[in-house]
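Values quoted throughout were computed directly from the atomic coordinates according to the rules given, and no laboratory measurement underlies them. The structure presented is a predicted model; accordingly, all values stated were derived computationally and were not measured.
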Structure I
Amino acid sequence: MKKRFLTITMAIIIMAGCSGVLPNKERVVAESQELAVMAASPLVFVDGKSIEIQSYNVGGYNFFKLRDLAMALRGTFKEVGVDYNSEKRTILVSKGQPYEPIGGELNFSAVETPVTVVPSVDLFRVDGINADVSAYNIDGYNYFKLRDLGKALDFGVSWDAATRRVVIETNKSYQDSWQQESFGIQAYGHVEYFQENLANRLSGTSSERETEAYILSEIKKSGFDDRQIGKQPFTYVKQDGLTYQSRNLILTIAGQGNQEIIVGAHYDSINSHGADDNGSGLAVLLETAARLVDKELPFTVRFVFFGAEENGIFGSPVFVNSLTAEEKKNILLMVNLDSILAGDRPYIIGGDYQKNGQVTQTWAAERAKKTADELGLEMFLDTELEPRHLLLMSDQGPFREAGIPYVFFLAGNLDYYPEDPYRQTKELGVIMNSPQDDLALINRTFPGRAEDRLSAYSRLLYHFLLEMEGPQS
């Protein structure tokens with residue numbers, strides 16, 4: 001992919017008390033800020049035919065002009081008509097209607113700098129119904145997020161990592177193409193977004209709240225509704241003696257069985273990019289939830305995005321303590337994902353280490369390892385970490401203390417235990433909770449590792465949840 005970085009001026013639109021179409025007098029340019037984007041010339045294939053199309057990469061996603069895309073879809077199963085109501089500032093798209101060119105479509109030109117970018121305030125309607133499609137107006141033209149267009153118009157969109165090309169397939173639905181896309185692609189896109197836009201996600205700060213908003217936005221884009229989403233606010237006291245606020249976010253996907261599986265990852269970080277700790281675990285949760293939106297699950301799954309982990313593990317105890325004894329008993333197991341991107345080895349950890357040296361409750365970790373083996377994934381099983389203190393330093397701890405079986409996904413290097421218990425890599429040493437938790441540094445030091453780890457854990461978690469059986473099976 002050919003790309004070059006641009007410095008663009010972004011005008012922030014203030015929408016005070018308004019929704020939908022904004023009259024010109026209510027569209028206020030409040031401030032300007034510099035925003036790093038990429039002018040992209042990706043390889044784009046529509047039903048196997050290569051098409052050159054102008055695009056921008058914003059936040060890790062491709063944005064295209066609607067009329068360029070409509071021209072590319074002309075004569076296919078998913079052809080659309082396009083019109084514009086200037087009085088109501090509304091874009092009108094009609095599925096199955098012939099596209100009438102106006103001239104200038106698919107006219108690829110070099111990008112000059114600087115370019116002016118503002119969020120588009122035009123309404124977007126498909127067959128008379130409002131559609132949620134992200135868009136920016138770039139130098140006077142609306143550019144739309146390709147994946148949102150695929151979802152709204154129901155055509156297949158995927159990214160072929162091997163050939164580095166965008167693939168559009170009009171004989172597939174959007175959901176089908178999403179399910180067939182390589183595991184970890186979406187997770188890596190999330191991590192890139194955290195790296196560039198949501199670093200320093202310190203608990204109790206505006207950055208943590210912005211991350212919370214991102215999680216909720218991505219959940220809803222995946223097709224979940226408000227009835228499936230819960231918010232659990234809580235307060236806690238840091239070492240500075242001050243009281244802070246945070247929230248756990250809970251997404252519930254109903255299953256066929258009566259029991260529940262809890263899948264968790266914390267979304268705060270220390271004062272770093274937090275790509276590994278714990279952008280990686282959060283990213284895999286978001287991708288897996290999206291893949292399971294329409295699936296029939298053997299058990300109900302609750303994805304819990306924990307707040308305030310880094311300053312003493314506050315979010316997960318709040319969640320566990322909110323459960324009744326009967327609700328705790330109904331939990332089949334808990335899966336926790338923390339720092340899975342950078343370590344030398346991908347681990348599956350589980351088991352309750354007893355004072356007499358025996359280890360109990362290993363079945364869940366052993367089942368996860370069996371799933372990994374069946375998928376051909378190289379994972380390392382460790383059921384004897386307890387009472388090593390590393391196990392106590394993440395969100396599965398409160399569940400273990402409540403007698404709930406758990407599986408802990410973690411990438412590290414336990415060969416250095418006990419002399420250097422937190423060391424994850426031979427080359428960089430400790431990455432979590434350090435300035436080295438930087439996706440750019442990790443990629444330079446370990447080319448391909450981030451993609452491989454996210455792919456492996458995304459694939460494992462998806463199949464583990466979809467194929468889960470009880471402990472006696």
Structure II
Amino acid sequence: MGMSHNVLESDSYRLAQLKSERLRTGALIAVGVVFAGLAVARAVLTGRADILDDLPTALVFLAGFVLFETWMLWRVSGALAEDAPLSDSMFRMKVVVEALVPTAAMITMTTGMYLGPYIALTAPALAAYYIFIILAALRLDPVDPLVAGGVSAAGFSGLIVWTYSAYPDHPARDAADLSALAVHAVVLVIAGWVASRVAAQIRTHVGLALREARQVERMGRDLEVARSIQQNLLPQEIPEVAGYEIAGWNDPADETGGDYFDWMTLPDGRAVITLADVTGHGIGPALVTAVCRAYGRANLPTGNGLSVAMGRINALLVDDLPRGKLVQLVAAIVSPQGSIHMLSAGHGPLLVFRAATGEFGRHNAHGVPFGVTAAIGYGPGQQVDLAVGDMLILITDGFYEWENREGEMYDLDRLESSIRDHAERPPQEVIGAMHAGVLAFTAGTPQPDDLTAVIVKRVAG
């Protein structure tokens with residue numbers, strides 16, 4: 001509970017407390033003014049002499065109450081303006097004064113002509129004690145309701161003693177029930193204790209809620225940092241391979257995702273391109289993508305061939321991946337001569353668009369995903385030759401498995417149609433059209449999975 005206490009002592013909580021106190025005090029001022037108006041209206045409308053005689057005393061009492069609350073409102077507003085806390089003693093003094101208000105009200109009724117002694121002890125003003133005890137509990141300091149209950153009981157008990165001492169021969173004494181009045185005083189103490197326990201419980205729950213809110217806020221900041229780091233790990237410069245235009249794009253479903261793409265230019269002018277999809281999405285898969293990217297950069301450009309590199313990456317990931325986590329990865333070596341050598345570990349389909357016919361070839365994975373077992377080998381993969389205008393399209397399933405409100409998936413046919421309609425454009429614009437197409441189809445349904453695409457387009461022979 002120490003953490004909750006620290007949160008409740010924070011500047012943000014004290015600021016919220018002051019704002020709440022300002023509203024509460026303003027409301028009490030309004031209530032005082034309304035009661036003054038009602039008292040005047042009642043005296044004027046009834047025209048009774050006893051009520052008219054008591055009116056000045058009642059107005060003086062209400063004016064004093066309103067002036068006190070106005071002074072407190074000034075102090076609270078000043079503390080808010082200066083961004084400075086108001087002392088606990090000031091709040092405690094306010095609780096004491098407000099707890100004495102019903103006693104003062106009943107004193108004026110006792111000495112007045114309208115109710116008089118004993119009858120005033122059972123007037124509706126008695127209920128005001130409980131109202132101020134409840135208001136004291138709203139500050140969430142368990143001491144305040146105890147003080148309010150104790151002061152209320154003491155004030156009411158003193159009023160009882162004073163009434164019986166000052167008016168021993170009053171006719172209303174015979175109808176008064178001293179034991180019932182004493183019970184009222186005891187109930188006020190009990191009410192203060194109950195309100196104190198309630199305030200303590202609410203204070204604990206508020207502290208826990210504030211702590212959780214801070215944790216969520218901190219987690220949100222951490223995720224934003226993680227997202228920024230992950231996005232910065234994506235390649236920032238497009239590889240230059242003679243005769244090709246290449247583009248890549250990634251949009252995680254959460255702050256961080258389990259997809260990534262990467263590329264590296266080799267000394268001989270070729271480029272190694274990778275695209276991967278880790279099981280799930282979020283912070284866990286994002287960490288796996290960072291590890292997988294590092295393994296790929298360390299092994300793919302070594303010149304030992306895709307089969308050896310993929311086998312080595314898989315062996316490393318088997319040792320790192322938690323149970324049930326797999327990585328689907330495709331690697332492609334793009335050659336200026338127009339050929340692309342691909343090897344896929346569980347990732348597919350791999351799309352090849354033929355500009356001459358407008359048709360697509362769908363190629364399956366060449367092996368199981370990474371993380372199944374270190375004993376399995378990969379290779380040899382396949383070679384794809386591209387003519388001018390042809391494209392290799394590597395995508396993750398977030399594109400074609402996204403559903404609309406009727407539960408219908410976007411599917412590969414629609415995706416291929418969107419690519420075909422924009423095949424004359426540069427690869428980056430084709431990816432933009434793919435994304436626009438799936439957004440139009442899904443019509444606002446939440447993005448369920450990460451979206452990643454890489455397009456390699458042959459633009460010159």
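helix-only ellipticity at 222 nm (-39500 (n - 2.57) for each DSSP H run of 4 or more, over all residues; to 500) computed as -7000: which structure among I, II?
Going label by label, the one that fits is I.
Match the computed value 1.93 of Cα Rg over 2.2 N^0.38 Å, for residues 129-232 alone to one of the structures I, II, and report its label.
Going label by label, the one that fits is II.
Could you tell me which structure in I, II was used to calculate percent of Cα pairs over 39 Å apart as 26?
Answer for the origin of the read-out: I.
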